[in-house]
Structure P
Amino acid sequence: MTQWMGTTIVSVRKGNQVVVAGDGQVTMGNTVIKSNARKVRFLASDSVLVGFAGATADAFTLFERLESKLDQYPGQLQRACVELAKDWRTDKYLRKLEAMIAVVDRQYSFVLTGNGDVLEPQDGIIGIGSGGNFAMAAARALIDQDLSAAEIALKSMKIAANLCIYTNDSIILEKIDINEH
C-alpha cells in the first residue's frame with residue numbers, strides 16, 4: 001500500500017531565534033498529491049514548534065501525542081519528548097508509525113524517531129525527511145554567514161528543493177524568538 005508522505009523539514013537555531021521550515025509537497029509514490037501542505041505547527045500555546053516528515057496521518061498522530069505529553073509536563077519539553085519516545089518505541093500501535101518529527105522551543109531542539117530516539121543536535125541544526133540531509137548540509141554551510149536563522153532555513157530549503165524530487169519550494173517557516181518571555 002502506498003502512503004501519502006510529507007518530506008523535508010529543517011530547523012536552525014541562531015542568535016535570538018529558532019526556526020522550523022518545511023516544504024509543502026506531499027507525494028503518494030511518484031505522484032504529487034498536494035504542493036502546499038502545512039508541515040510545521042505550533043503546540044503548547046505557541047511555545048513549541050514541530051515539523052514532520054513521513055507518513056502524514058502518522059505525523060498527525062504524533063502531534064496529538066506530543067501535545068498530550070506537553071499538557072502532562074508543562075514547560076518540560078525534554079521530558080515530554082522522552083515520554084513520547086518511550087511510548088512510540090513500546091506501544092504496539094505507535095511502533096508502526098512511519099514519521100520523524102523535529103521539535104523545538106526556546107531552549108531545546110530535538111529529533112524524535114520511532115526507534116525511541118530523542119536526539120539533540122550539537123549545532124542547533126536539524127534536517128529530516130527525503131531532502132533533510134541536503135537542507136541540513138546547506139544550513140551548516142551558511143550558519144557562520146551574516147544571515148538570520150530564518151534566512152538560513154529558507155536558503156537551505158530552496159537548495160534542498162533543487163536537489164530532492166520529493167521537496168518543493170512552497171515553504172512554510174515559523175519562528176520562536178528566544179529572548180521573548
Structure Q
Amino acid sequence: MEYFAHPTAVIDEGCNIAKGTKIWHFSHIMPNCTIGENCNIGQNVVISPQVVLGKNVKVQNNVSIYTGVKCEDDVFLGPSMVFTNVNNPRSAVNRREQYAETIVGKGASIGANATIICGHNIGQYAFIGAGAVVTKHVPDFALLVGNPARQIGWMSEYGHKLEFDANGKATCQESKQEYEINNSIVIRTK
C-alpha cells in the first residue's frame with residue numbers, strides 16, 4: 001500500500017488511491033472514487049462514489065464531497081465545507097440519476113463552513129470565503145464572500161488580493177507574479 005490510512009478509516013472496494021496520500025481518523029472513502037498523489041484527507045471526511053480528487057488536494061476535517069464533484073490539483077477544502085449534488089432533494093424521491101456536476105479548478109480554496117450548490121463550477125485559483133454559499137459559477141481568480149456569495153475582488157495564485165491599476169495590471173505582493181484584467185477576465189501574464 002503506497003498511501004497511509006488510519007485504522008479507523010473505512011475504505012471501500014474499488015477506490016483508486018495514489019501514493020503519498022494520507023487518510024485520517026473516521027473518514028469514509030466510498031467505492032469507485034479516485035484520489036490523486038499526496039492528498040491529505042482529514043478526520044471525519046466522506047468521499048462519495050465517483051468523486052475525483054487531483055494531486056495535492058487538502059481536505060480538512062468534517063468535509064462531505066458528494067458524487068458529481070471533481071477537484072483539480074492543489075485544491076484546498078476548508079473545515080466543515082460541503083458540496084451538494086441535487087438541487088431539489090426529497091427523502092422519498094430517488095434522484096441519483098440527476099446528480100449535478102461541480103468542478104473545482106486547480107489551486108482554488110474554499111473556506112470553512114462554505115456550501116457549494118451543485119452545478120456551479122469554481123474557477124482556477126478562486127477563493128471562497130468562510131461561510132459563503134455559492135449559487136453561481138465562479139470565475140478564475142475571483143474572491144467571493146457572503147450568503148449568497150458575491151464577488152468582492154480578485155486573488156493571486158498565492159492567495160493575496162490583487163489591486164489592479166488604471167491599465168488593468170496587478171502584481172502579487174508575495175510571488176511578484178503579474179496579472180492582467182480585461183472584460184472581467186483575469187489572467188497571469190508572468
> mean count of other Cβ atoms within 10 Å over residues 59-66 was computed and gave 18.6; which structure, P, Q, did it come from?
Replying inline: P
> For which of the structures P, Q does the calculation of mean count of other Cβ atoms within 10 Å over residues 107-114 return 22.0?
Replying inline: Q
> Of the structures labelled P, Q, which one yields 0 when helix-only ellipticity at 222 nm (-39500 (n - 2.57) for each DSSP H run of 4 or more, over all residues; to 500) is computed from its coordinates?
Replying inline: Q
>> Of the structures labelled P, Q, one was used to calculate distance in nm of label points 7 Å out along Cα→Cβ at positions 43 and 67, giving 3.0. Name it.
In response: Q
>> Quick check for you: by distance in nm of label points 7 Å out along Cα→Cβ at positions 139 and 171, which of P, Q is greatest?
In response: Q
>> Of the structures labelled P, Q, one was used to calculate percent of Cα pairs over 31 Å apart, giving 20. Name it.
In response: Q
>> Quick check for you: by relative contact order in percent (Cα under 8 Å, 6 or more apart), which of P, Q is greatest?
In response: P
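Each value in this text was obtained by applying a stated rule to the coordinates, not by laboratory testing. Since the structure is predicted, the reported quantities are computational estimates derived from the model, not experimental observations. Cβ atoms are built from the backbone, for glycine too; each structure is taken alone.
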